[in-house]
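Q: Multiple structures are listed underneath, in structure tokens.
Taken together, the values in this text are just the output of simple stated rules run on the coordinates, not laboratory data. If you're wondering where the values come from, they're calculated on a predicted model, not measured in any experiment. Cβ atoms are built from the backbone, for glycine too; each structure is taken alone.
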Structure P
């Protein structure tokens, strides 16, 4: 692997005990120093306020608070300890619309279940080694949604509707 992750503190958020344990085991095996956990967005937000982790891995679909509720609280609550906190969103759905919805909601990285250690490591390294700048507009606050600079850009829209390079 090469990268020392022992100083990192991660938070795993999922309403499934099995998924929380699995993600924690993967992160620990990758060398993450401390892995905290929560069952839903509201419990996770309390953990974030108490411990200020370095990143969050959160499921999309949870009750009573889902992954989007959590991102909203992290990015917008006045008492949020870190509005720039990287959030890796997990889901069993990989449709383009879901990926775009997560991106447009302020999610930092997107990961489709089933999760592999290699894919999770790639997302964790991405948020550490290549942190994305944040932008604020009238209706969005979160990581810059653009993945790459285009030297050929010459118009008001960076991508046209036929371009499928929508990765978060």
Structure Q
């Protein structure tokens, strides 16, 4: 039996740019169309938008929450995992995925990107942080830049084990 593919979509809970949730929702739709399960941090902003997109296409959505109240999860999540560890739940989000798509970004998103690479998950950056390896010029290993949600999901799927 083949294990389900899992893609995390991460990004700010309160994005300042209206195009960020739109891109996240498109990513969620495309993840679901590809037959992959979506995992997010389960709250608002990018997390809710990606979840809405995935559920709108009949996809599976898992929310990994910082607190202990399942009711805090976006209503689009089918499964809510309560961690009770606050922002440390970011490791649970990215470690649960086979690949990660960062849409937009604040400091929490940057932390999640770092955690994802630390545990060996490929990261696709869509309108997100510009990251450079101080020891090697160019895009760091395991990170990819995308210009559109379609390209972001395609890159994430290509990076799956």
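Q: Here relative contact order in percent (Cα under 8 Å, 6 or more apart) was calculated and came to 23; which of the structures P, Q was it taken from?
A: Q
Q: By the measure distance in nm of label points 7 Å out along Cα→Cβ at positions 14 and 62, tell me the structure among P, Q with the highest figure.
A: Answer by largest value of distance in nm of label points 7 Å out along Cα→Cβ at positions 14 and 62: Q.
Q: Comparing Rg/Rh (Cα atoms, Kirkwood Rh), for residues 22-93 alone across P, Q, which structure shows the greatest value?
A: Of structures P, Q, the maximum of Rg/Rh (Cα atoms, Kirkwood Rh), for residues 22-93 alone occurs in Q.
Q: One of P, Q was used to compute mean projected area of the Cα convex hull in nm², and the result was 10.5. Which label is that?
A: Derived from the structure labelled P.
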